[in-house]
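Several structures are given next for inspection.
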Structure P
Amino acid sequence: MSEEMARYPGIDGRVAVVTGGSRGIGAALCRLLAAHGASVVVNGREKEVVDRMAASITESGGTAHPVAADMTDADAVAHLRAETERVFGPVDLLAAVAGIGGRPRPIQEVTPESWRKGIEGNLTSVFLTLREFLPGMQERGRGAVVTVSSTAGRQPFHPAVQYAAAKAGLLMLTREAASQAAEFGVRVNALAPGTTMNDSIRANAGAEMIERMAKSFPLGRLGQPEDSAEAAAFLLSDAASWITGVTLDVAGGKVML
């Protein structure tokens, strides 16, 4: 690991799990943690995609192992932990990035099914992840966790209501987890990214729409996955050893408005 890459102390030699690690912010974080010397478990729902992501890290000189699992399934989450421990050992660093989007609609047009799906995919999934991984960290007296919320959970701007409600709930879940885990030496923090460039935006938004979205941010651009990955790596590292229970807005200044 080069001196330039060693920006975040306390990651080298650690075991890290990144849920939702096959695309976007999760994929960028997997690459960053591996570049800092962590053994990274790449999680996602699609086996071929997580296999490809882990292989790309290995080919670049990092250490990674793929585990396909649905984070809304308690048994699958337990499998993720067990497989991580089998391959690399106990987990030191956990990033709960996995989540799902949703189409913005008026509340009266949101079906109970889509509501439940949004809550399950963005809130229950993180609850199950924390429930599975925190006890081991607390028993060992060390560990750091980052959850990924959204600016949609910080201020209203008409996203899918089930998404916004879940992401807001996730922030309180994170604080409660941080409060409970602190006495054991385990830190839990949250990110709240703003609109971040991803495959969906590239495929469905034209240049004019992207420019309009970018202008809504005080810093004048959309986020990149690496923006949130850098923030997450900081919170997971020893550089943030006296930080717990916070929400870090990675949103180009939008939340201050």
Structure Q
Amino acid sequence: MDVAEILSHHILDSHWGWTLNGVSLPITTHTVTLLSVSVILLVLLHWISRGGTSTLKRLLTAGAEEYVSFIRDGMVLPNMGEEGRGFLPYFCTLFLFILFTNLAGLIPNMKTATSNISVNAALALCSGGLIVYCGLKFHGLVGFLKGFIPSGTPGWLVPLIFPLEIISTVIKVGVLALRLFANMLAGHMVLISLLLMIFIIGKLNVAAGVGAAVPAMGLEIFMTLLELLVAFLQAYVFTLLTSIFAGSVIHTH
């Protein structure tokens, strides 16, 4: 197996050839990861919501309350105002889902589903749907469309500005997917490449391979810690930008 095959095996999605009554089931490692993360979050959050008197339960309940306050006071209300309070469950779910999916890639035999552009595109479409819904809910169809025309725009510029503003909104939603995809894919490629360096050098010279193992593993540990930071950061950025974009259609200028 050459380097390209190893990289593709660990980064790209793997399809399992399952069939049911002659129908091919699109089961992949990313599908399993997404389902696993969803089930874990549902079970964990339901267990926390039931409360309890144990020390662990009280700590988790307090942590959940602080988390909700962080999303509400740090993202939703500052960017969307009081109108965004009703959308708080979506943002809380979005952040946790992306975070757990990012972290799942660091578990052996699992992959980071957010390194799949299709997964990120689906998440971005959900956020795009929320943005459109906010515009229609608070301004109606006509008011929402008027929001694409900045105040004070000369009439003769409207046919040019209007489609450009719509394209700009579509690009914003697309960038949500691309940013998450690029960061998560690049991080895992670096981790795998560092490990492969040991074997590539060792194949050329055993002594050199042993010597390269120490600095390579040091860099591997450092990059793994950096990946933990990136996992949190990308979940935060995705959720924050969604709240900003939604707020911009609620509070048009």
Structure R
Amino acid sequence: MEGLHNHYRSLGSTGMQVSPLGLGTVKLGRNQGVKYPQAFQLPSDQDARELIALARELGINLIDTAPAYGTSESRLGPLLAGQRHHWILCSKVGEEFDDGASRFDFSAAHTRLSVERSLRRLQTDYLDLVLLHSDGNDLAALDQGAFDMLEQLKREGLIRAFGLSGKTVEGGIAALQRSDCAMVTYNLREQAERPVLDFALAHHKGILIKKALASGHLCEDGADPVQEGLRLVLEHPAVASAIVGTINRQHLTNNVAAVLAVLGT
């Protein structure tokens, strides 16, 4: 099967080119308190290694992780050894997941601590993109020092770009006025945040889509919900990439095939 190599998209004005499908890695490190329709076991190192190799072979160059994804960052570090230049790495700050529960800290001090910890875990000296992992109170989260620190870390060269993984239109637009990118929920079931996409398009900002397949729930809707879901997402011209979290190699292959069908190859 042809891969996504010829279909990379600009992430706003960052200068980065990303594959229209990104690999989300929550399932590499966390299976508690997640909203997937079915329970799952964390993959072995070998299974994870084969998944990443397949993603790369299929032309995926964007990997999304976060401190709140359990051991995801720590596992990715060794798995990506020797191939850092092949990947656009996106991580997050603000949410921690301990003992089965999330807690949030949007302070400047915690933001620096979190980014420096992510660099160690991922065994790299820079992150391509860091997103503020909002608790849903986007405007309040943006006003507690984290965004100022992310701007500072960008000046220092520890991160190349930053933005917000939010939950509201107001938060997404406010974040884009001060940053490079927003990660937005947008799918066949939920389109309330579309104004963030439209704002990004008008202002040359980057958009990544989370829950493009409604965390797997679209697959319960019959017909070909994967292809139709990805069509909705990728036909909006602001969208650089849809992040899909899977540890199933066949699902990943099928998702790439669906993207290629949407893009008309």
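Only the coordinates and a few stated rules stand behind these numbers; no lab work does. All figures in this text were calculated on a predicted structure; none of them were measured in a lab.
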Suppose you compute volume of the Cα convex hull per residue in Å³ for every structure in P, Q, R: which one lands on 115? R
From P, Q, R, which structure was helix-only ellipticity at 222 nm (-39500 (n - 2.57) for each DSSP H run of 4 or more, over all residues; to 500) = -13500 calculated on? P
